[in-house]
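Structures given as structure tokens follow.
What follows is calculated from the coordinates using simple rules that are stated; it is not laboratory data. Model, not experiment: these values are computed from the prediction. Cβ atoms are built from the backbone, for glycine too; each structure is taken alone.
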Structure P
Amino acid sequence: MDYHTPSATKVKVTASLDKELVHTINNFLKTSKIRSRSQFIEDILRKWHNEQKKQDLEKQIEAYYLAQSDKERKEDRQWTEITTKSAQQLWKD
């Protein structure tokens, strides 16, 4: 899956970074398949953004389960038992 966007849709951004950090990035890029600092930073930010989306989803799932009534929790446990037994039976076959 290609996560890189065409350069026509990119926006130039300027940032000031610690000298040692830039040195570390440059050393990494010498042995990496990544072509440039810009690509490296974009990849890192994309990973961070995906992690943020994952955390948001986890919070939504947690809120869903915390909002369940006792009856809903009981039903959920019953469905879990049913699907677990079903999966175990399928794996045996």
Structure Q
Amino acid sequence: MPNIASAKKRVRTAAKKTAINHSRKTRIRGFVRKVEEAIAAGDQKAALAALKAAEPEIMRGVAKGTVHKNTGSRKVSRLTKRVAKLNK
């Protein structure tokens, strides 16, 4: 346990930040799951709609520092490619 006031505050702020990052990552996973479910069902219209909702959510995670920039771009790119394949 920290004894110094600033160290106590860092513990509190770290706990808050961890909770926020955890909820944000969970939210991103939920949006990605919706896209994957639509892809699995073969429903291109639903997959496109889900992708349009998921992309800003992933990029918001990138902007807030929860997800690394390359990770966010990679996720969006791979999902987009999979949705495009449904057309063929």
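Data table
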| quantity | calculated |
| --- | --- |
| Which of P, Q yields -30000 [helix-only ellipticity at 222 nm (-39500 (n - 2.57) for each DSSP H run of 4 or more, over all residues; to 500), calculated] | Q |
| Ranking P, Q by mean count of other Cβ atoms within 10 Å over residues 32-39, the structure that comes out highest | Q |
| Which of P, Q yields -0.65, -0.95, -1.02 [log10 I(q)/I(0) by the Debye sum over Cα atoms at q = 0.11, 0.18, 0.19 Å⁻¹, calculated] | P |
| Origin of the derived value 0.85 (FRET efficiency 1/(1 + (r/R0)^6) of positions 16 and 72 (r between Cβ atoms, R0 = 30 Å, to 0.05); candidates P, Q) | Q |
| Which of P, Q yields 2.8 [distance in nm of label points 7 Å out along Cα→Cβ at positions 8 and 24, calculated] | Q |
